[in-house]
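Some structures to go through are shown next.
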Structure I
Amino acid sequence: MEVTTKQPVLLYTEQTPNPESLKFVSNKMLYRGIAEFKTKEQAEKWSPLAAALFEKAYVQAVYISNNFVTITKKSTESWHEIMLPAKDFIKSYIEEEKAIVSELYADHIQEEEKIQDQGKYDEKDTEIVRRIKEMINNYVKPAVEMDGGNIEFKSYHQGVVTVMMQGSCSGCPSSTVTLKSGIEGLLKRMVPEVTEVVAEAC
């Protein structure tokens, strides 16, 4: 009889540009997609893992994507005290093969995006928006993901691109600099119609 041995769960932490956020990286795929939870109520509805993390007094927000979880802590807490307990908790949770994110979450997000898509940009700007999205997806997103976050195109109007920063990038002190010097500079060069890039407050 063939005995299948489970692959041991490995988990390590990575710093992010946001001092309040820490990335917990696993050797297992956790969720194919992006799931961000900024409230306990959202987490309880869509993600058993995020809901369990929100039970911890230090958790401010949870971001789950691919093989990592980014925890944003409350500013009153110190990583020095909570990093190891958080790491042990996530590792045990993955080892027990509990549900991470609801299978219905992706459909929910698609529906939300459909509603939000209305009025995002003028039909005459469709080609400009296509180029903007291409630049964000191919050049900006991979770099931001390495820092435990995400960036999404929100709207385009009269030269102004609005984006949404998620995960460790949300509320990060250096994200404003990244936005202005990096992302805005890139988009202005590659899509001359762009005059400014702003982040949506979320």
Structure II
Amino acid sequence: MERPNKNVARGEATRSQLIAIARRMFAERGYEDTSIEAVLRDAGVSRGSLYHHFASKEALFEAVAEDVETSIGEQAVADAQAAGLTDPLELLRSGFLAWVRLAGDPVVQRILLIDGPAVLGWERWRAMEERHALGLIRTVLDILAGQGRLRPELTGTLAHILLASVNEVALLVARSADKETAMREGADAIDELLQRLFA
């Protein structure tokens, strides 16, 4: 008989495989044109195995969206570390620019910006955004407040304002026919906004 931890490891591997395959398919085909049957075929697992991990196609999509959000956060942190950034305002700027740049990625566009709000509904999609991006923004704003560069009572509201602003820039990039120009203008606008807020 297999040990329980071996079963857990196998289950986690299956779950990760399903998410990776579904991520690719949702990005290429969109939510509506991706069938559970296609995911099962590519993964080589049974329907029961899939439903053991995900109650529905929507639940699978939500797990994929969470995975994409997590990878964006990890990429933003890695970019900041690679650049050796320590100033909180530079960290904020770096994170915002990473998000705008990643908004040009077809996977991010399709899963988070196009299908995400439609499939999950505005409230669940927003809650997911808040668990990821909002927390990072709030942490940096708390540091700025601790340095006397921002009134502490404004950090919560300002975090929401900044997240909404950067999401709008990301949506502009995602929908633009000229993504390079849209990303450049978006980066300039973010720089201007942060300079005016915290100069």
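Coordinate-derived values only; no laboratory data. What you see is a predicted model, and the numbers here were worked out from it, not measured in a lab. Cβ atoms are built from the backbone, for glycine too; each structure is taken alone.
When distance in nm of label points 7 Å out along Cα→Cβ at positions 28 and 100 is calculated for each of I, II, the greatest value falls to II. Consider the structures I, II: one of them gives -9500 for helix-only ellipticity at 222 nm (-39500 (n - 2.57) for each DSSP H run of 4 or more, over all residues; to 500) as calculated from the coordinates. Say which. So the calculation was done on I.
Suppose you compute Cα Rg over 2.2 N^0.38 Å, for residues 68-155 alone for every structure in I, II: which one lands on 1.52? Structure I accounts for this read-out.
Suppose you compute Rg/Rh (Cα atoms, Kirkwood Rh) for every structure in I, II: which one lands on 1.01? It traces back to I.
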